[in-house]
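Listed below are the structures to be examined.
Quick note: the coordinates plus some simple rules give every number you see, no bench work behind them. Owing to the predicted nature of the structure, the values given are computational and were not obtained by experimental measurement. Cβ atoms are built from the backbone, for glycine too; each structure is taken alone.
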Structure I
Amino acid sequence: MTIVRMTPGLLHLCVGAGAYLLLFLIGDRLLQDSDTYWHIRIGQWIIDHAAVPYSDFYSFTRAGSPWMSNAWLSQVLYATAYAHAGWAGPVALASLATAAAHVIFLNLIESCFEPVRRVLLALLALVLSSPHLLARPHVLALPLMVAWVGGMIRAVDRRTRPCWRLLPLMAVWANLHGGFVLGLALIAPIALEALWQSPAGQRFVVARQWSLFAIAALIASCCTPYLYDTLIAAAKIMDLGQVLTVVSEWRPADFSTFGPFEAALLALIGLAFHRGVVLSFPRIALLLLLTHMALSHIRSLEAFAFLVPLAMAWPFRDQALASTSADAVETRASSLVSALGMLAVIGATLASTLVYIAHHDFGFVMTHTPAAALDALRQHQAKRIFNDYQFGGFLIANEVPTFIDGRAELYGESFTMNYLRAIDGRSLDQIAALLDEFHVDATLLVPDRPAAQLLDHLAGWTRLYADDTAVAHVRTRPAKTDAAPGPDPR
């Protein structure tokens, strides 16, 4: 009996379609971060003005301060998707980018693992990266990260020169998200691996090839509207100091309960010991770097999930862990059957998307949309609102100047930490001083925030509105005159 098998291309497309549909069907999960609001708002501003921003015009605490959007292209894409399909547009876009990352990932490890193991690795990558899969710019950059790093690793594993066709990927990545600096940083350990594997007589040539590639990549990363300032804007994010330890996505991994990340780490260590995988020192350094990043910041989990398997794929193949015969059987499938199968998968995925959109309204979770509280403040004619961090995006979307929002690089370490200490502290003097300093006339905080409780007992303030989403207070007497005035709103 003849058995028709999938070609690798059809298999990988099926996995990608599955990842897309899964994320799309739970699309409300991708709308759990209010930063999506301000990304779309800025994207629409860029479209309307045919320009990119160079200063802040959304807050009253930093109005006019220099600020550059290092994710302007992602913001334009999200704004366009939202304009044409409502919230279903950004959800579909983020889901499609994640699916593309999986397809690229599978194609890169095709020659190293048999089909079942490839699918399992793709599933593991999806599970590990799921906490940070949101309708935000970093997700649109995910397939570029996988292709860029995977392409460099493939060049080293195959003992070839770095592929200059990767450079356009870096240029696009730099316009999509500030995470492109990771791609630049990883050139060094990967180039060191290439140098390590080269015969002594060829090391000068290899060093020159990778040095030129690194310089070209640096130039490509500056192919944005901001030119070389793109690098400066991206560096500001890493200069936030203590902020990186308190903002949720920058916090270190939590091992207080057993989770997928811990399971993956233990499995990786156990498998390495069991199989006796031998790695070069540069490759070990690369894996340790990716592991350290994932342990240090939750937002680095997707880099660990996709890049660690890419870095270990070829060594595992050399240890005879992959089945070469399985791939040989796969390639015998008819190309016509495969093409028809791909068209069927694409058609079914598109049809499922349209049917689901027709019967489901995507929307943000209520904890990020304090609409009723904001209406009450507007009726009270509040102008300078001291808002909760997670409400910043919602306020920007509603054209309300913010005290603070998700653009932490704009506000800086000192301002952000003073703000966080005030709202989570238990000192009336501390919160009162901050409100007076910036002449705040209203507050909008989550109900369980300590500052929201303190305001009930702060002289000169009264509670205006409260529900399960937000608590609003308003000032009943002027701020202290000895407080230094904050910057004027727009």
Structure II
Amino acid sequence: MSLSFTNSIAVQSRARALVPLCVGAGAYLFFLYVGDTLLRDSDSFWQIKIGQWILDHRALPYTDFYSFTRPGAPWISTSWLSQVLFALSYAQWDWAGPVILTALAVAVSAAIFVYLLDAHLGIPRAVLFAMLAAVLSLHHILARPHVLALPVMIAWVGMLMTAADRKGAPSWYLLPLMSLWSNLHGGFVLGLALIGPMALEAIWTLDSGKQVRLLLRWFLFGVAALAAACVTPYGWRTLLGATNILNLGELLSVISEWMPQNFASFTAFEGAVLGLIGLALFCGLALSLPRILLILLLTWMALTHVRSIEAFAFLVPMVLAKPLGERSPRSQPDSRVGETWPARYVTALGALMIVGAAWTSTSIYMSHHRFTFTMAQTPVAAVDLLEQRKAQRIFNAYRFGGYLISRDIPVFVDGRAELYGESFVMDFFKAVEVKKLDNLTRLLDEYKIDATLMVADAPAAQVLDHIKGWRRFYADDIAVVHVRDDGEAATATRSK
């Protein structure tokens, strides 16, 4: 091998090592630029508020203290670490903090994703899959804990898939990842659930003797992973807290992110599913039964709940990577050739330059741009008037719960559906939609409501205009406030 050829391979290897970082930096800058779109879910308000409470009290919540409908009810936060991180970033940089933190999480996710896919598909296809995954996940990339857990999910599943591909058992060094995931977000149960199918893939083509031994190693790893998931301040209760949301039955069909996918109009997800089918037909992919089951599971999850689309977008390519790579084998330069100290120094210097450029861009952008929360989630004027009126028990719209919590106002309901339970929240939604008028009037009387805060186009807001004992107190494009008619002059009514 000539010296020039050896140097060429070394340069390619070093350049390839920087590609995932470049992809991550690109993803970071993109989501920083569109950062205001990350601030459109009111759950971000109460996530930050709980993080602030944890920091202030040096303790974790075990009961609810934000609502007047469930005060003292058992409740734990399965995303406590993410909430603390969001609270720290918010305290330091206002809303720019959660935006930067979320953009960083997406950047790390993209970098890990490209790095894992490159082993089988090569850089061009790995980058293409990363772009497609980001597009599919755009609707659910928000300043919320599930995004901070995204890079952990990708790393965990990627490493399990790598172990299955080489017909071995996962490394025990992966277990801290599961502990980190279970402290960041309740979605860690997916990581536990995928151990079984991955184990089947690992033993699928082995002879019976090796199958038993390898399956035992995977079983022991699964038990250890279950134990690692309990390495949180809540211990084993973390498992119960994470699974409570899945037991909400009918309620999951009315909460937007838990709704099933709607194919009434063409979406990126529909295109991805059709593209997946077309790819399988065009390439004539012959997958093992465990891989087929994995793809079907992830597709079913995405069809059943909109919030699972990012799991589909990032995990299905990792399941397909090895079979796709085997159909178009590529020659890879030996990364060990030319692994001299100067080569590593140049790579490290390149990485620092990329990180430095991203941070400089952040500083410049933040100097002339102020991130703001979506106005539709922040009924500022309406809440100001309710505070002036000293309203104590407010029947609030579901989307306004997080904002009220951020203002230290007790809520009727908020995004913690697992706290309130299926029956209560379904009763609430039926009242707001006025499926039965009795539902609305009963809740108003039962909980001694003295004011309501509804979205402008809510049926309940229109009906309250005609219910004796209630009158419209304020209205704008965001919210409508009704108060009990206590005989004050009609001139007290305000509107825009």
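Key figures
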{"read-out": "Which entry (I, II) yields the derived value 95, 55, 47 for Cα extents along the principal axes in Å", "value": "II"}
{"read-out": "Comparison of I, II - label where mean count of other Cβ atoms within 10 Å over residues 58-65 is highest", "value": "I"}
